[in-house]
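Peer 1: Next up: some structures, all given as structure tokens.
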Structure P
């Protein structure tokens, strides 16, 4: 099954290049955690201040600003890691401990990801609205439709590594390259969901261990991110660049 080949190839891409995976993401990932802790502390302080002065305990304008800053930082860090990882795997570019900041590629990647996200979001919202209107039967029908939407987003997302490289022909190029592969994308979606669910349950249980559980959860979040990026890299390499699946 090609979907299984794509998934296992992506796993090998991460675990077989663990040193590079750590170098490309460790500093940005730690930086993101630090920023999240600082902004989270600021958000809590803002809410406590509003409560102490007899005001509503909601987030407030300052809290909204802090959340927006955190979102911008998260998107920037994720995009930078993604661009460097795709370029390392596909172009064999060297990776140091300090990430390369290619602003043109980062902006192109963000723009492409935004389009993919909007298309996927609109599709998902249509399913939610229709399913909610129909009732229980609608939700039963909606689940496989949602899987189809995610599978379709995989076809679109094959354009993301191309954005990191400045190649690939964008969304139209990825759609043309993956034409006739919906069955594979559906199977890949189911495999990814199943693996995420099984690992998520195991990590959830281990997360209850004091201190160590937090580290395990962070490691799982990091691994999930790198595997997802590697799936996109594999899709682009196989379908757009016509590379063989080892």
Structure Q
């Protein structure tokens, strides 16, 4: 059996890639399989992608695991998704820790099942010392909710009598993504072309790539293709000069 191909990173690749992992249900439907099988295969795709990301020069990967809106899905599907979280952390956390990956979970902790909240806390605590790669998992996350929570933090500070200026820096510091590198590239699979309430604030100057591939089929080659598209983009951040995509320096 031949080894899985390792893609090569372009010279001007993104530091921070965010993924909307879409298409599990359609992948299963096309094969006459239950949606649960699509979700399980999606976890395998996530494993492949996490492994490939640092090989492609990515320093931070943010993945959309479960949104604040996903609670409206049928109870059996939500239960299966929660089961996958338990299984993934149980089987992969020690490996991620050994590989130098720091895990950070974005989103609200309130409303999570008690054992899932404990798993989230364990994943963050066990990997907090790592600094080789940052994996952010958006779980019980919504961009609007995150902005509302950040605004509430400012309200709480004001009520406590703290004197501060309400500006972009102050609001951004209250987001669950605070401290991560700016998002360079947002990728959505399955051919859909929308953000679906993902990283609304952080997407301000991110490049976007939409790929037809369904998420369970994703892996190193698909990620490399998205990064190659990013490397061809010219980023000006509202100005006239092109900003170097790798280092944030103005290009002549």
Structure R
């Protein structure tokens, strides 16, 4: 189960007022440098929810495909589930997501329907019976718990965020989050950085495409933390297609 959960949480955050703005081009350059990532990118504390461009509004069918995965520190350090995730290479996974209007403080923004999106994503990977519920902290959109069969839980907390819009019209968002898997023999804790570049297409099939890179970093509690230093121990690249 831990191997599957590690796979699930890798792309969970692309579905997750303020915008934290990165230096111009920094996030786009980081995507171009895959897989040569040496540390977590510069981001600021996450405040409020992640907001999206107007063209993300509505209901979508998403096709997500893992197109590459790298373990930079292998064979010395390999995260749980990395080798097992090779079975997902070039295998599309589809699920429904929704982006809605958020009208607060007299301002209308576009945000993800976090509960709807996270529940659909989790069940697409784990099956309906394995995912009991998803709960969003009523006081913060950046805190989420996924309740799983067997008295297991996946706790995700977005701690930092940055966004930028490129000259070619791409919207790029980076989020750094802490994740804790509880219910196994030992709790498993790490950090994840997810960077996604969305682009509206001139066609309707699909309407939007995205490239996403997710990096996994060890927590200070991990016995290999000082050996890894600030470097990621696993990198995953996805291609996403959004259909109306």
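Peer 1: Tell me which of P, Q, R gives -28000 when you compute helix-only ellipticity at 222 nm (-39500 (n - 2.57) for each DSSP H run of 4 or more, over all residues; to 500). All intermediate terms of the calculation are to be shown ahead of the outcome.
Peer 2: Details: P: -28000; Q: -13000; R: -4000.
That value comes from structure P.
Peer 1: Another question about this same structure. Comparing P, Q, R, where is volume of the Cα convex hull per residue in Å³ highest?
Peer 2: Working: P: 169; Q: 150; R: 125.
When volume of the Cα convex hull per residue in Å³ is calculated for P, Q, R, structure P comes out on top.
Values in this text are rule-based calculations from the coordinates and carry no lab data. As the structure is a computational prediction, the values presented were derived from the model and not from experiment.
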